[in-house]
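Visitor: Below you'll find the structures, each written out as C-alpha cells.
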Structure P
Amino acid sequence: MRTVLLYETQGCGLCAETFRQLSRVSLDTAIEIIRVDIATDPGLFQRYALRVPVIATSGRELDAAGVSESALRAFVAASP
C-alpha cells in the first residue's frame, strides 16, 4: 500500500476537495491518505502556506489546488 501525504490547513476549501478526490481514488487504488495540518509545525507552515493543498508520495510533490481527480489519480499511479 502506498502512502499519500496531504498537506492542508483548517478552513481550506481546496484542501477539503482534494481530500474528497483522494478518498475516491482510494476506493480502487491501494493508498493510505495521511492528512498533515501545516499549522501544527512552523517549518511545514513556512514551506506550504502559499501552496496548500499539496500531495506527496514517494518523494514527489504535487500542488493540488484545482487539479482534477484524473490528474491526482495519474500522479499517484506514476509513483513507485
Structure Q
Amino acid sequence: MFIQFKDLDKFNEFLLRNGYTRSDLSKKLGITTVACGRMLNGKLSKISPPMATKIAGVLGQDFDDIFQIVKEVRAGG
C-alpha cells in the first residue's frame, strides 16, 4: 500500500487559493523547493506516511481530504 494525493489539481488549487507558494510550503515541510516541486507536479507519486501527515497538519486539513491510500496489485498474486 502507498499514499498519494486524491486530486493533485485540486490540491494545487487549494494552495493557490490560500496563498501558499512552493517556497512557503517547502519551508514549512522542511524539504527543498525541488522536492516540493516534484511532489506538486506529480513526479513523486508516492508520499511517505510521515510527510503526508505533516502536509495535512501544516495546512490544517484532514488527511482523508487530501490523500488516499492505494493498495498495490501485484502481478500473478
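Visitor: Quick check for you: by distance in nm of label points 7 Å out along Cα→Cβ at positions 2 and 50, which of P, Q is greatest? It would help to have the intermediate numbers written out before the result.
Guide: Working: P: 2.9; Q: 1.9.
If we compare distance in nm of label points 7 Å out along Cα→Cβ at positions 2 and 50 over P, Q, the biggest value is for P.
Visitor: Now a separate question. Tell me which structure, out of P, Q, gives 38 once relative contact order in percent (Cα under 8 Å, 6 or more apart) is calculated.
Guide: Numbers: P: 38; Q: 51.
The read-out was computed on structure P.
Visitor: If you don't mind, there's one more thing I want to ask. For distance in nm of label points 7 Å out along Cα→Cβ at positions 10 and 34, which structure out of P, Q has the highest calculated value?
Guide: Details: P: 2.2; Q: 3.2.
Largest calculated value belongs to Q.
Visitor: If distance in nm of label points 7 Å out along Cα→Cβ at positions 18 and 66 is calculated from each of P, Q, which structure is the one that comes out at 0.7? Don't jump to the answer; show the numbers that get you there.
Guide: Details: P: 1.4; Q: 0.7.
Source structure for this number: Q.
Visitor: Check the numbers for volume of the Cα convex hull per residue in Å³ across P, Q and tell me which is largest.
Guide: Details: P: 79; Q: 90.
Biggest value here belongs to Q.
Visitor: Out of P, Q, choose the structure whose coordinates give helix-only ellipticity at 222 nm (-39500 (n - 2.57) for each DSSP H run of 4 or more, over all residues; to 500) equal to -14500 when calculated.
Guide: Numbers: P: -10500; Q: -14500.
Clearly, the read-out refers to Q.
Visitor: When distance in nm of label points 7 Å out along Cα→Cβ at positions 26 and 42 is calculated for each of the structures P, Q, which structure yields the highest value? Spell out each step's value before the answer.
Guide: Working: P: 3.1; Q: 2.1.
Across P, Q, distance in nm of label points 7 Å out along Cα→Cβ at positions 26 and 42 peaks for P.
Every number here is computed from the coordinates shown, using simple stated rules; none is lab data. From a predicted model like this one, the values you see are computed outputs, not experimental measurements. Cβ atoms are built from the backbone, for glycine too; each structure is taken alone.
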